[in-house]
Every structure is written in structure tokens, then in C-alpha cells.
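Below you'll find a set of structures to go through.
The numbers here are math on the coordinates, done by the rules we state, and not lab data. Bear in mind the structure is a predicted one, so any value in this text is a computation, not a measurement. Cβ atoms are built from the backbone, for glycine too; each structure is taken alone.
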Structure P
Amino acid sequence: MTHDAKKNAIWIASYPKSGNTWMRLVLQAYFRGGWLDKLNDDQDRGKQAANVAAFESYLGICASHISCEEIMKWRPAVLHHETQKLDKKTLIKVHDQAKTSTGDWMFPKAGTLGVLHLVRDPRDVVISWASHKGFSIDQSIAYLNMDDKYNWQSITQGHTQLPQFMGNWSTHTQSWLEAASYLPLLTQRYEDRLLAPKKTLIEVLDFLRLESTDDLIERILNATDFKRIQSLENQEGFSEKPPEMERFFRQGTSGAWRQTLTAQQRAQIERKHGKMMEQLGYL
């Protein structure tokens with residue numbers, strides 16, 4: 001079988017707190033016939049693009065023994081290798097930019113079925129990120145605006161994720177919009193998923209060439225309704241929730257920035273990211 005025939009990688013790419021986990025749960029429900037009974041049964045929720053174990057297996061060295069620059073140099077080759085091993089459609093979580101910090105494409109064209117690029121109003125992202133990390137809103141805005149940001153630049157033994165180059169919110173978003181010239185890519189706004197869940201789900205399934213029926217779509221929507229997911233988290237917790245977070249699935253709404261951010265905080269975000277916000281319809 002040629003490489004081009006094995007298109008099994010579905011990259012779920014987003015800046016943090018933009019609906020990545022929710023989308024993976026939706027597609028997990030699809031692959032299970034429209035059912036989602038447990039949040040923590042992650043058999044179909046997929047892989048992590050920055051997985052340390054896959055990197056170390058490919059190179060035969062401990063990632064904590066080499067520099068961030070060396071890790072980033074090797075990550076595209078590791079991702080290409082891992083993509084070619086996939087024997088079924090697989091969801092892969094991504095918080096990286098589409099390119100490495102040196103400007104090379106990070107993700108392989110061969111083996112890629114498609115990229116779901118998820119975006120969210122950065123004024124809401126900072127609120128959710130502050131809750132996720134235990135930051136103040138001002139700390140969260142500073143994080144969003146950091147131009148040369150990695151999630152971290154060194155790892156220790158026991159880390160499960162490699163360094164991921166994210167940059168600021170605008171450059172992250174721009175990198176993925178540009179990737180549409182290289183990879184099959186669908187950009188979808190978090191806010192549109194809230195307003196039109198059925199329409200946006202059909203759009204995703206059509207883009208990925210996944211067969212569906214009206215009954216299946218209704219089952220998926222019912223199974224992954226945000227209030228139901230919150231209820232499941234109340235019952236069993238959620239394995240991806242950081243210790244400092246009270247809960248992972250917090251509100252699932254848009255526009256909280258209107259009541260939460262000060263005029264100065266809104267202006268700070270809009271000055272930095274206004275051009276991209278206009279492009280996506282947020283201003």
C-alpha cells in the first residue's frame with residue numbers, strides 16, 4: 001500500500017481552550033455509533049501529537065537528554081513515521097503551530113485525512129485559560145500575547161508531552177490558516193458549533209468523508225451535549241483535568257468576556273490580535 005493510500009490521521013488542531021477536547025469527544029462518539037457512556041474510556045479519543053514515548057521510541061534516546069531545539073528538529077520526522085503506522089482513522093490532538101519555530105511544516109501531508117482547525121474568540125480563551133492554569137486574567141492575557149512561546153522548553157523524566165511551539169494567539173491561528181495550502185483543512189469557530197451544532201457536525205463529517213445518517217447525527221449530538229458531558233464529569237471526573245482546576249468542562253458558552261474582562265483588558269487583547277479577530281469575524 002502506498003503512503004498516499006493510508007490517509008488515517010485526523011489532526012485536531014487548536015490553540016488551548018478552543019474546544020479541542022470537545023471535538024475529540026464528538027468524533028469518539030461517531031466512531032462508537034453515536035454513544036458516549038464514559039469520559040475516561042479514551043480508546044477512540046486518539047493520540048497526542050507531542051507524545052514523548054513515540055518520540056523516544058523513534059530516536060532511541062531519552063527526550064529529557066536533548067535540547068528543545070533538537071527535539072523540534074526531529075518532531076516532523078517522528079510525526080511522519082507515526083502517521084504511516086496508523087491502521088485506522090485516528091484522532092490526534094495538536095496545540096502546536098502548523099510550522100516549527102524554524103519555519104518548516106510540522107505535519108506530514110502523506111497519511112493525513114484532514115485537519116480540523118478550531119478557533120475561539122481570544123477574549124473568551126483568556127478566561128478559560130486562567131481557570132485551567134490557576135492564572136489571573138492579566139497573566140492569561142500575557143500568555144496569549146507571548147510571541148515566542150513554547151508550552152515549556154525543557155522536559156524532565158516522567159513528562160508525557162514534548163515541548164510545543166505555540167507563539168501568540170494570532171501567529172498560531174495564522175499558521176494554520178496558511179496550512180490550508182498544504183493540507184486538507186477545515187477551520188471552524190467554537191461559537192458556530194454552539195449556535196448550530198447539527199450544521200457544524202455535518203460539515204465536519206462531510207469534510208472527513210465519514211458516512212452518517214440523521215439518526216446517527218442526533219445520537220452524537222445528544223451524547224455530546226455540553227450539559228451531558230458536565231454531568232459525566234460530575235459522576236466520574238475527567239482524566240485530562242489539571243489538579244489546579246475545579247472542573248474541566250466549565251461553561252461551554254461564548255461571550256463571557258463581556259461580563260468578565262475590564263475595558264483595559266479587552267483593549268489589550270484587541271490591540272494585539274485585532275487584525276486576526278476581524279478576519280475571523282470577532283470584531
Structure Q
Amino acid sequence: MITPVFRFAPSPNGLLHLGHAYSALLNFAMARDAGGRFLLRIEDIDITRCTPEFEEGIYRDLSWLGLKWEMPVRRQSEHFDDYRAALEQLADAGMVYPSFMSRKEIRAYIAEAEADGKPWPRDPDGAPHFPPVDRKRTETERKRRMEDGEPFAWRLDMEAALAHLDGPVSWDEDGTGPDGETGKLPALPHDWGDVVIARKEMPASYHLSVVVDDALQGVTHVVRGRDLFHATAVHRLLQELLGLPVPRYYHHELILDENGHKLSKRRGDTAIASLRAAGTAPGDILRMVGLDHVR
């Protein structure tokens with residue numbers, strides 16, 4: 001029998017807030033109830049925004065909430081070679097390409113394309129699909145521009161990637177999506193277009209690093225916010241392309257502010273550290289996020 005493995009994977013680029021507390025507490029409770037393992041992963045692949053101070057704050061906040069996790073903690077910044085190996089695997093199969101277009105160039109291209117009244121395709125988050133300009137460049141031009149030091153991102157060639165699949169891709173959803181979706185659900189990665197999976201100065205994007213980390217850590221149950229529900233399609237595609245194991249997914253509701261917006265790390269009044277300093281007790285946090293019944 002396989003031991004269930006759950007994880008909480010915050011980025012140390014700000015203070016943890018009530019939304020993070022909900023996700024961490026839920027993962028911990030589900031792992032405990034399933035007789036499984038609870039892991040903490042520090043997603044600090046963006047070394048320009050992540051700081052040791054925020055990382056220490058994560059440990060402090062989670063310990064104060066009463067959570068315990070296995071050691072050692074996986075820190076992404078210590079495993080860049082794992083992500084480079086995955087990127088090289090995709091590159092060797094002809095499924096990635098360097099993209100050089102700036103944001104300004106992208107906006108101009110899309111504006112011109114939409115001038116005839118036909119809307120440009122957008123991903124589930126509302127961002128426009130990346131134009132096909134860079135995908136059509138010759139290898140000679142790509143090499144020259146890279147050697148000249150131009151900034152670029154590695155993008156997944158979605159059409160090429162989908163051509164490598166043997167058939168439709170799906171995932172098992174134990175939670176619910178934005179529209180109540182649950183059960184075995186179809187993954188629709190084509191809706192995302194040519195997503196970024198790495199950058200010149202960063203060995204992997206969230207999409208690539210999360211599937212590599214989950215596989216290497218043996219994660220069997222991914223419990224995370226509903227805002228990442230649609231991104232699961234990209235993650236399932238990458239798992240298929242890289243031959244990685246497939247966890248079960250549970251997308252939970254988000255903790256929203258009084259205006260119905262997702263909480264932000266920039267907003268201090270919902271930060272765990274601020275609430276603790278104001279005299280809030282761990283049990284109060286459980287009640288605030290609706291998890292007092294899981295103690």
C-alpha cells in the first residue's frame with residue numbers, strides 16, 4: 001500500500017497570510033487523517049524576489065500554528081540541476097523554443113491582429129496567447145540572438161507537445177473547480193498556448209518546477225487553491241511528456257477579503273505574523289479560515 005504524501009509549498013517572497021494558513025492546515029489535516037506524510041517545500045526558484053527573512057517567517061508562522069513537517073525541507077534554489085535536466089529533455093524532443101518578443105512587441109502584434117475585429121485567443125487566466133513569431137524563427141537566427149545576449153524565455157511549443165501524446169489527458173479531482181467540476185476531468189493544455197517553462201536567468205517556471213518537485217518528492221496528493229485549477233492542464237501535459245507519476249488533485253476554495261478578492265502578500269492585516277502580534281491565537285486562525293473542526 002502506498003503511503004499518501006501531501007505538501008505545502010509557499011514562496012518566501014512575502015508574509016504568509018490567512019489563505020496560506022488555510023492551505024497549510026488543510027494539507028496537514030488531510031495527511032494526518034490519511035495516515036500519510038506532510039512535507040514542506042520552499043519554492044524559492046526566483047532568487048531575486050525570495051529572501052531568507054521571509055523563509056524564516058514561513059517556518060515561524062507554521063510552527064506557531066502547530067504544524068510539523070519532515071526534514072530536510074526541499075528548497076528549489078538547491079536543485080536547479082533537476083529543472084535543467086527536465087528542460088533539456090523537452091528541448092531534445094523539439095518541444096521548446098526561445099522567445100525574444102518584448103511585452104511591448106507582443107501588445108503591438110496582438111493589437112494589429114485584433115484590428116479586423118477578431119479577438120485574439122486568451123488563456124484561462126485571461127492573458128493573451130503568445131504570438132507565433134518566435135516559434136517560426138530559424139535555428140540560425142535563434143542561435144545568433146542568444147549569442148548576442150538578448151533576453152529570452154523558453155516556451156513550450158504547444159502544438160509539438162500535443163503531437164507527442166498518445167491520446168487525451170485527464171486528472172482525478174477530489175475537490176472542486178470554479179464551476180463545481182469534480183471527478184475525472186479532461187485536461188485542456190491547448191487553452192494555454194505556448195506557456196513559459198524557463199527563462200534565461202531562471203532554470204524553470206512554476207509549471208515546470210512544480211511537476212519536477214512533486215515527482216522527486218513522491219507527492220501523491222496535490223492540495224492547493226482553486227486559482228490553480230486550470231493550470232493543472234499544463235502540469236498534466238508536462239507529466240506525460242517527462243514520464244512523471246501523476247498525483248491526485250484537490251483544489252480548495254480561496255480565502256477572500258471583504259470585497260471578494262484573493263488575499264495578497266502585500267496586504268499586511270491578513271498576515272499571520274501581524275495577527276499573532278495583535279494577540280490572535282492559533283485556535284482563532286483555525287476558526288477564521290473555517291477549519292476549527294479539524295483539530
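Using the calculated result 1.7 for distance in nm of label points 7 Å out along Cα→Cβ at positions 39 and 55, pick out the matching structure from P, Q.
On the way: P: 2.8; Q: 1.7.
Of the options listed, only Q reproduces it.
A value of 2.6 was computed for distance in nm of label points 7 Å out along Cα→Cβ at positions 135 and 167; which of P, Q is the source structure?
Working: P: 1.8; Q: 2.6.
The read-out was computed on structure Q.
Which structure, out of P, Q, was Kirkwood radius over Cα pairs in Å derived from, given a value of 20.7?
On the way: P: 19.6; Q: 20.7.
The read-out comes from structure Q.
Kindly point out which one of P, Q the value -10500 was derived from, the read-out being helix-only ellipticity at 222 nm (-39500 (n - 2.57) for each DSSP H run of 4 or more, over all residues; to 500). Can you show the working numbers first?
On the way: P: -13500; Q: -10500.
Structure Q accounts for this read-out.
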